[in-house]
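Participant: Below you'll find the structures, each written out as structure tokens.
Only the coordinates and a few stated rules stand behind these numbers; no lab work does. From a predicted model like this one, the values you see are computed outputs, not experimental measurements. Cβ atoms are built from the backbone, for glycine too; each structure is taken alone.
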Structure P
Amino acid sequence: MIEVSQLAKNYGTFAAVKDLSLTVRPGEVLGLVGPNGAGKTSTLRCLAGIIPATRGQIRIAGHDLAADPVAAKRALAFFPDEPRLFDYLTVRQHLAFVARIYGVPDHEPIAQPLLEEFEIADKADQLPGELSRGMKQKLAIACGLLHQPTVMFFDEPLTGLDPLGIRRMKNSIISRARAGAAIVLSSHLLHLLEEVCTHVLILKRGEKIADGTLAEVAARFSQGEAAVNLEEVFIRATGGTEH
């Protein structure tokens with residue numbers, strides 16, 4: 001579970017995130033939506049412990065991120081939009097290295113299915129420089145899933161993937177939510193969020209302006225119409241701001 005209370009993040013005098021509270025329960029996928037500069041990436045980085053929050057409380061799988069960061073981070077995985085890989089480690093060595101960091105014994109029975117799931121098993125002995133942008137993204141995600149996190153944060157996870165890779169990634173996110181993971185997903189691809197998310201939270205200038213299930217948020221901005229998609233909700237909620 002992810003529990004956030006009164007989260008704020010300031011950069012000097014600029015408030016990137018303002019008093020944000022949210023809860024994501026096991027099995028839920030929260031879509032984080034907002035215009036450019038709304039505070040989505042700052043929010044995700046604070047929740048994952050990448051950057052410190054200015055104030056507020058973050059609990060990951062029952063652990064207070066500030067008071068017990070090691071336990072909290074053992075339960076989570078953060079997937080940035082740009083994969084961070086080591087130039088001189090092969091695909092297989094990346095997974096072995098991550099296994100050592102997280103103390104995953106006998107990691108091969110976990111690693112091999114991940115390589116196959118993300119279709120990089122045939123690249124196991126290649127270096128990152130030999131991989132396409134999409135393959136690098138798949139490797140980074142496989143590494144993040146190796147310790148079997150129960151909380152996951154995705155920031156634009158489909159960058160660089162081909163259509164088949166996008167489909168497989170969507171199925172991977174959905175299957176892990178069904179297995180009990182709590183997931184936050186930030187993406188400009190609103191059709192993706194409609195397909196995989198159970199809930200949505202809309203940010204504008206660092207503030208929450210709407211949240212709830214997809215149906216609840218759509219109903220709020222439906223203006224009496226029978227059906228409104230997430231793109232139309234986004235436009236109405238943010239005043240048509242570019243996202």
Structure Q
Amino acid sequence: MTTSPAPEVDVVLPCLDEAGALPWVLARIPDGWRALVVDNGSTDGSADVARALGATVVTEPRRGFGAACHAGLTAATADVVCFCDCDASLDPGLLAPFVREIRDGTADLVLGRRRPEGRGAWPAHARAGNIALARMLRRRTGLRLHDLGPLRAARREALLGLGLTDRRSGYPLQMVVRAADAGWRVAEHDVPYLPRTGASKVTGTWRGTWHAVRDMRGVLAEPPQRPVPRDAARGGNSR
């Protein structure tokens with residue numbers, strides 16, 4: 001009986017009806033990395049498409065962006081875990097330098113700052129909501145970030161140690177807030193942001209954006225959590 005080699009990196013791809021985008025996304029996963037497509041209730045055959053293209057499919061019946069992301073995180077086994085949207089707006093191949101930073105110990109959490117390319121890549125209402133939240137994040141944590149985008153990388157055990165509880169749109173923000181409370185070094189780098197394939201489930205409308213902002217405001221109102229040991233984010237090695 002043969003066993004598959006352990007993945008170098010796990011890439012969590014939350015998925016809800018993204019059959020049209022999956023071939024583009026999965027073709028850009030770096031060699032040696034594993035794609036964890038988290039099916040969050042798709043009705044368009046996304047799970048079958050993902051399996052046919054060699055991805056590992058994780059089923060998360062509870063709806064919510066955070067629920068899908070966390071299901072992928074708990075299913076991951078690699079030391080470093082990345083996150084990327086599954087709608088072809090972001091190229092997962094751009095995560096390679098993020099992973100190097102994590103492994104080199106120069107950062108504990110690396111985020112992509114989205115730079116829109118192409119007409120309709122980032123609706124005005126979604127961009128405005130993101131700017132407002134970034135400002136609130138700075139006031140809450142002192143981190144001078146510009147974006148709360150989904151392209152990111154960190155060590156798996158350290159992320160689990162943050163005790164993330166949000167299972168809706170606030171999940172990405174809660175990750176950053178709790179990482180800041182724990183004294184993690186957070187880096188941000190520009191990445192091209194392309195027009196997505198299909199309709200957005202979160203920020204495609206004013207209503208979706210409002211719900212996302214509401215979820216994230218609730219995260220910002222949480223009291224600081226007990227810090228995760230700094231060494232946990234760095235693979236257990238003191239620096």
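Participant: Have a look at P, Q and say which one yields 22 for relative contact order in percent (Cα under 8 Å, 6 or more apart), as calculated.
Facilitator: Computing relative contact order in percent (Cα under 8 Å, 6 or more apart) on every structure in P, Q gives 22 only for Q.
Participant: Upon calculation of mean count of other Cβ atoms within 10 Å over residues 132-139 from the atomic coordinates, which of the structures P, Q produces 20.6?
Facilitator: Only structure P yields this read-out.
Participant: Distance in nm of label points 7 Å out along Cα→Cβ at positions 68 and 180 computed as 1.7: which structure among P, Q?
Facilitator: This value belongs to structure P.
Participant: Starting from the value 0.98: which structure in P, Q was Rg/Rh (Cα atoms, Kirkwood Rh) calculated from?
Facilitator: P
Participant: Okay, moving on. Please compute distance in nm of label points 7 Å out along Cα→Cβ at positions 52 and 188 for structures P, Q and give me the label with the greatest value.
Facilitator: With respect to distance in nm of label points 7 Å out along Cα→Cβ at positions 52 and 188, the highest-scoring structure among P, Q is Q.
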